[in-house]
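Enquirer: See the structures that follow.
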Structure I
Amino acid sequence: MDQKRIARFTHAGVAGAEVSVHPFATEDGLGLNLTRFRRADCDDVVLLVHGLTTSSDMYIMPEHTNTVNYLHDAGFGDVWAVDFRMSGRFPYNAETQRYNLDDIAHYDHPAALAELRRHIGDRRVHVITHCLGAVSFSMSLFAGTVTGIASLVCNSVSLTPRTPLWSKIKLAYGPPLMEYVVGPCHLDPRYGQAPVLTRGWTIAKAVAPFHGDCAEPACHMLSFMWGGGKPIFSHEKMSPVTHGRLADLFGASNVHYYRHISKMVKAGRAVKYAPRDPRHADLPDDYLTRAAEVTTPILFLTGDRNNVFTDSNIVCHRALEKITPGLHELAVLPGYGHQDVFMGKSIDTEVLPQVLDFLKRKAG
């Protein structure tokens, strides 16, 4: 399939399902969306949560078997996907805001679950998450702002973020450099398509020589934005079509989020960004404090070539195993990196069967 023929923000990748969009608002005043892909009613509903700069699009890609179609074919006929404030479908990441992951854990995920429950009632909800969607949803779960989750899948990272050394340097010095020196306050994989001699074009040209794995400018920018000096996926796991439309699948990233991630990496665990912020007084300063009270089973996924969050999920599983032995599970995926776990061309045979096995064992 030619990537030029795949429309941006399309739902065409989902076959044989009723698609409906359900807007909702957060307590702090943002408009967000849930999209429902319903092929058949069932007792176990699945909610999909994207990461920073991606969107619900990562789960409905037309160029290969995607997560929604796979779940439908496996008997999970009612699948939902949230687009929260980090979504590339919204303009929020390119605005001069100072959101952090506490905002998402406090406002976005509880509001999404409330809207979801309004439509499905008390049916069981299983949640599949990725990247900072996994971190923020885990924060919600362990803070108690979301409850009643039957099972959770976290890809790449959860409550113990760890990064390569080069990423630590970028997380520490990147935000002030971008905001006060280089400008603007966000990075965008589309900078390679910016007009010649603009700031975006200049950044893309400066980044390119350090990323010789391919000739795709958007891939270079994404590696710079998130990779520890290497690509955010294994190239051999990605379809050429997907690789050619990365700029459509990833949006801008406001650099302030990096400050919160940096604080977590230094702490070795998910912690509150601003402990004195009265808006988040009900959230724990350390999100692992109440880990013994969490009874939701978690499947931690990670690729063994994860150049973004390295062994974060291995460490998180090990830490929780000491607190709640036998409750959670770990799956290390050979040859996979960070993003290809849900966007790779062969996920239907190499990744999703493990997710499905977990879901079926946790379903009623």
Structure II
Amino acid sequence: MSSINIGIIGTGSISQFHLDAYEANQNVKITAICDQNKKRANDIAQKYGAEYVFENYEDMLQLKELDAISICTWNNSHAKLSIASLKAGKHVLVEKPLCITVEEAEEIQHIAKETDRVVQVGVVRRFDPNTQMVKSFVDGEMFGDFYYAKASSLRRAGNPGGWFADKEKSGGGPLIDIGVHVIDLCWYLMGKPKPVSISANTYYELGNRSNVKHVPFYKAADYDPTKNNVEDMANSIIRFENGASLMLDVSFTLHATKDETAVKLYGTKGGIELAPELKIITEQHDTMLNILPQTVSPKLDVKKAFTNEINHFIECCQSGEEPISSLDDGVQMMRILNGIYESANRRQEITL
């Protein structure tokens, strides 16, 4: 296999997972680093042996030897960076969400078809070892048809602030940041049924809770406790063309006893709980069974998931095959996310 020359745009916290995984892949050379913070870009380039450092992504994209780009920047820049990279002839791995609007998503889709380049959306939980194992069971029809799923990602005091809390840069709050992970995971395992309607609510009651003590949480590099204009919490029910439904709730801040993530799917032959810990539910000989598979970790293995995601991207760049987390899936997810916000804003159910 030929080596792939990678360029990284954005050197914030999420980029470290990309960089470590690329460094471990023998078919990759980390060639260029781009960040508005030149010192940080230089430090990263030195650490990972990148030959080129840029402050301007347009200059970086002129490098002919670059084959592919990882986009690890604010959500509102994903569309323009993806389009510019595609037009420059590069393959693209863009962190979730694909972008902010459906119109942006469809434009990326159009340009990708014109340029015949690979675009992979960074919904990393599809690549967790447990998810991949369960997907093989799903494909083997162990669970029958999924007709209902529940997805929760609740933080009681976990607004990262900074650009995450700036709607212009992020596109929204917990829904578009952490909610996308659990929605996508359920939708993927359900077989990606077509969404037809959404009824949703968003709440702006508690703010960023920067006054709360003794509850540690991740803070963005540009954290500012005085700024926040994104939702605290969102909930919705998504109905699909095949009659299945998905119930969602997600929060940055909530008066709850603890943070909680739950991903549960219910089928005609059995069920799955992927979070907080992996469990499989089935029936044998008129008896209900709770199965605990022998896995490396019963919970999400973030490092391994990113390694699998990056390795898959490189394989797709080399083969030209469509990624597991495809651009078309990313476009559909933007329709779902925007539909949730639209339903909440209109205070009524909407059709897609």
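Enquirer: In terms of distance in nm of label points 7 Å out along Cα→Cβ at positions 220 and 244, which of structures I, II is highest? Write out the running numbers ahead of the final one.
Expert: Details: I: 2.0; II: 3.3.
Structure II gives the largest value of distance in nm of label points 7 Å out along Cα→Cβ at positions 220 and 244 among I, II.
Enquirer: Going by percent of Cα pairs over 20 Å apart, for residues 236-307 alone, which of structures I, II comes out largest?
Expert: Numbers: I: 59; II: 51.
Checked I, II; max of percent of Cα pairs over 20 Å apart, for residues 236-307 alone sits with I.
Enquirer: Looking at mean projected area of the Cα convex hull in nm², point out which structure of I, II has the largest value.
Expert: With respect to mean projected area of the Cα convex hull in nm², the highest-scoring structure among I, II is II.
Enquirer: If you work out FRET efficiency 1/(1 + (r/R0)^6) of positions 108 and 140 (r between Cβ atoms, R0 = 41 Å, to 0.05) for I, II, which one comes out largest? Mind showing how you got there, number by number?
Expert: Details: I: 1.00; II: 0.75.
Comparing I, II by FRET efficiency 1/(1 + (r/R0)^6) of positions 108 and 140 (r between Cβ atoms, R0 = 41 Å, to 0.05), the maximum is at I.
Enquirer: Name the one structure among I, II that semi-axes √(5λ) of the Cα gyration tensor in Å, for residues 188-323 alone of 34, 20, 12 was derived from.
Expert: I
Enquirer: Another question, if that's okay. Which one of I, II has Kirkwood radius over Cα pairs in Å, for residues 116-267 alone, as calculated from the coordinates, equal to 16.7?
Expert: Numbers: I: 17.3; II: 16.7.
Computing Kirkwood radius over Cα pairs in Å, for residues 116-267 alone on every structure in I, II gives 16.7 only for II.
FYI, it's all coordinate maths here, none of it is from the lab. Values in this document were obtained by computation on a predicted structure and should not be read as measured data. Cβ atoms are built from the backbone, for glycine too; each structure is taken alone.
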